[in-house]
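Listed after this line are the structures, all set down as structure tokens.
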Structure I
Amino acid sequence: MLKGITNLGQWLTWNEKKQAMEIGEGGTLIFEADQIAEYSNSVYSGNEWIDAQGRFVSPGFVDSHTHPAFAATREMEFEQRGQGKTYQEIAAAGGGIRSSVTALRQIDEDKLTELIRHRFDQILASGTTTLEAKSGYGLTLESELKSLRAITKAAQGHSIDVHRTFLGAHEVPDEFRDGREHYIQILVDEMIPAVANAKLAEFCDVFCEEGVYTIAETRKIARAAQSYGLKIKLHADEFVSTGGAQLAVEIEALSADHLMAVSDAGIRALAESEVVATLLPGTTFFLGQSQWAPARKLMEAGVTVALASDFNPGSNMAFSMPFIMTLGIIYLHLTPLEVWQAVSINGAKALGLQSSVGALRPGFRADCVIWNCNNYRQVPYFYGINQVHTVIKSGARVSNQEE
């Protein structure tokens, strides 16, 4: 086990006392087992220490919204969007989530596990050390359980920390288009109990959106999940303001995600709650849309704002958190310090993990990234390349780009 990281250059972390991001220079992070024990101004040498050689050091990213359990990519839809088709038009023609459902139902569980594990490898190498991972492309009891088992098996023995979310309410499957009430009862009476009893998920998510699940339907599904001990996250107010943000507050969800179309009333409700607004600018970018989530308005109202990748085969085929930070600065008008807070401690809060990950603080897990750059501004500034030098997870070196 490593003793720590020494000869730091610039470093950055959340300061709980000051309730602000803190920037430091030099010194050593000392580990004890899998946690950070203390910071020292001294510099050490020896094989038990990682020498950062004056490089910038940050917490590992916390990506609190991803969809890695898919069986096939959808590059043909990407081409169609480039030719003017909208996401909604493609979905209505049988593409979108419904296309992923067809592929997921057909794939073998072992093959799906292999695909997911490879994605975890790539995500970890890009600096993400804690990840939320959703099901949602099966939409039958058997296929949703298969997805969650595959996520579970892919995470076993892997260095990345994976927190699983059941998203059986991602869409209404084709076979229930004329009987959606029946599918919702299956979710409530069969799927949620099976997922909870098998301990395959910590969270339950619902796509609360016009044309998908209504406010009343989302409330019913979420309340059922809560009765089985699952915590709630919501896709809310992505394309149309339906009151999803207010519902997230009402049902005490951990986060309301997307929020491109959130109303002023929704912002006020979030500001009076502990619900994290998780914004996903990669999706807006990849879909070629112009309506960006009102990050500044949310922050000025006092809402905790996280940024996440929304990695998925249809609306954002990217898991690079530095690129998400770049988008946050350009299109959400956040500062570099604000995006760092959004992808570290605020991402942790969106998963209820803010007391253990997302900061370089004593008692926190020793999840750190050493970067091939000099300061925190350079990570989102150099976009389109992986600047990770070394990833340390729970006090162990798990990825080194120079090896």
Structure II
Amino acid sequence: MKKADSSSPSLEETSGPLTFRQAISLALLKNPALSAFAWEVRAKEAAALQAGLYPNPSVGVEVENVAGQGIYSGTNAAETTLFLSQLFLLGGKIQKRRQVALLDHDLAGWDYESLRLNVLSQASKSFIKVLAAQERLVQAEQFLSIAERSYGAVTDRVESGKVSPIEETRASVALYSARVEQTTASQELEASRKKLAATWGGAAPAFSKAVGSLGVMDQPLPFEKLANLIDQNPDLARWTTELEQRKAALELARAKRIPDLTLNAGVRNLQEMNNNAFVFGLTIPIPVFDRNQGGIQEAAHELNRAKDDKVSARIQALAVLAESYQALAASYSAAKTLEEKILPAAQKALDAIDYGYKQGKFGFLELLDTQRTLFQVRRQRIDTLSMYHLARIEVERLVGYFSKE
């Protein structure tokens, strides 16, 4: 568990290419939610300090036998007492109260660590989405360029009478479609860039582009090995501290059964006899009705609930891990198939059709369909690689460890 740090960072967003490590560093240092929660941890630390303080003594003055009748008229028979009073908390209440507060502080530290991993996960996913959007835009611009060249070539062939005018119509439809795809890809990239910049509190992205490769993949670890790591997830690790805190709260509730003692000591001036005397006293409640029975039962029930919540949280985390792992394994397998088999076959088919088209063996429609198929496969590859990395980040968040942090 890392200590919360609310100090002002000096790292600034680059106006040039942005690497993964730079994006993560910016998010961890400048994320507004993370910075705000650091003060929550410090507030719990201050609360623990306050919980360990003893009650303040009090000073008082009493004046008796004044403004009465007879010998008690005026102040001649007055008795003035100046006293000091101190409350003593018995049963170890102060130590137990401070222990509860210290464990509250530790829980806030775990919550900070969970939030830190959430920010790290969010920034990592946003960076992957920017990389994917950049590649989709490149693909869309390449296909638009091909569509423009194809439209010009078909127009020339229609004017020379080599092909039917319907081919020009088909080429124009393909061109308009490519322009729409390019515009959509550009808008999606801008939205992804803004979402990434938001992870470090940026209103608008200043970086020129994200630098990285979606094609770098590692084979997923066996599920059993990942399942064994899940207890280091701060969302689960915090439950050990949570149970300790509930036990400490139960001990504090039991300590409250013991009544507290108030001691008084002072000096009394007897005006009538012109003499002084010391006075002492003590006060202690009699626990006849309120022995904190309800508070003890409440603390015991909260402890039992925490035990069940711990079991439930682990079962739920394992279920989510299994689901995320299936997505990771499936996207990894699909990406490998696309990379090694489908994409080379689509490229080979385009090369053959393009050669045949130049020889007059195939029409423009066949060439355009083959080109679109290749770009669809490339788009599918980008989407699958993006799914792989997003699933990997989710799995790493669930086990509380980021391999590329």
Structure III
Amino acid sequence: MSVVEQSLGEVIHYLRGITFKPEEKVEPDADDAVVCMRTKNVQEGLDESDLIAVPASLVRRDELYLRAGDILLSSANSWNLVGKVCRVPQLRYKATAGGFISVVRPRENVDSRFLYHWLASPDVQERIRGCARQTTNISNLSVPQFEQLRIPVPPLAEQRRIADILDKADAIRRKRTEAIALTKELLRSAFLEMFGDPVTNPKGWPVKPFAELVSETQLGLVRAAAEQGDDRAYSYVRMNAIRSDGHMDLSNLTRVDASEDEVESSRLMDGDFLFNTRNSRELVGKAAVYHGDGTHLFNNNILRVRFRSGVESDFVSAYWQTSAGQQHLEARKAGTTSVFAIYYKSLATLPVPVPPAHAQAKYADVCAATRKHLRTDEAYVEEADTLFNSLVARAFSGALEASR
């Protein structure tokens, strides 16, 4: 079997996403609307749960419409998310890509599934991040560097065989991930059952400005990239640890040094509410509650909030994820093309329906039990990820032999 190594630019078409103004957005079901995918839609699979749309007149070339088998690539994001990819399935609507993502379309000699697995592999993801030019908050992919990456290209039949094997292994892995997503969805359902939809507030809870719930706030430590590394003293929580679904991921932290005074003032405690103050428009305002062990410090793009007695951080975090909470946050975003912020002066006025302390405490107990269950499921997923990544490495090194 002959394997030809080619530059990525020889085997793909690279298409940049369209740009548009916020006021140009339309409803996805409007006449002549085209769904516009954003960075938040680029998950392991295409996330179609939160779609926006633009007029078809903004899609000025037919090639910019998404096709089944296209690969969406996050090309402007925080450094650790640049290069994130997902494959486009057969869509029931017209769609295009927004300005912070790009379309990678395979040429005739490359199987779309093979290309996706190659781009998503840990080694290639690291190489893609190496093609990014980093600014203070956002990293932008250098397309010429990206297109110079080298990809092994076996014959199409072999590509499809490899893709079939990886698809099957990936499906097993994703079933475990879907179980975690279902558990989180049940937690959201429990919130609505206990407190009602905050949009209508059917249980008539008193509504208070966010500032009245707060005991203290503090921004984290400023540390440049050169001041971070595995050989430093303390774990350092950056904005990428706060996931957009309201949960935290402490599995990929860097480390920093700090003085005793800095550790005293910036050490996280169980139950701290962490709010991302600066990021892209889509991601600014995400929040989660810290539940961890050991000494964790936090970054200056995160506001740590501690609440008054009788206010549970898990309740506030769940409210953040509701449509009402998201609408109030969206109205408070201010910024430029690439960097947005929500300042505390604006956040302080955000209205929050406040149930009695005993009801919030009961919900916090539900959250604690759910976290315990999730930790077990996540350990299984981590094991499955390790096995899958080993299989991927063998596949693209030529070690994945055909069964005899």
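What follows is calculated from the coordinates using simple rules that are stated; it is not laboratory data. Here the structure is a predicted model, which means the values were calculated and not measured. Cβ atoms are built from the backbone, for glycine too; each structure is taken alone.
For which of I, II, III does distance in nm of label points 7 Å out along Cα→Cβ at positions 286 and 318, calculated from the coordinates, equal 2.1?
III
One of I, II, III was used to calculate semi-axes √(5λ) of the Cα gyration tensor in Å, for residues 118-253 alone, giving 39, 27, 14; which?
III
Compare percent of Cα pairs over 31 Å apart across structures I, II, III and report the one with the greatest value.
If we compare percent of Cα pairs over 31 Å apart over I, II, III, the biggest value is for II.
Taking distance in nm of label points 7 Å out along Cα→Cβ at positions 14 and 190 as the quantity of interest, name the structure among I, II, III where it is greatest.
By distance in nm of label points 7 Å out along Cα→Cβ at positions 14 and 190, the leading structure of I, II, III is III.
Who wins on distance in nm of label points 7 Å out along Cα→Cβ at positions 70 and 238 among I, II, III, i.e. which is largest?
Ranking I, II, III on distance in nm of label points 7 Å out along Cα→Cβ at positions 70 and 238, first place is II.
Quick check: 16 is what I get for relative contact order in percent (Cα under 8 Å, 6 or more apart), calculated from one of I, II, III. Which structure matches?
III
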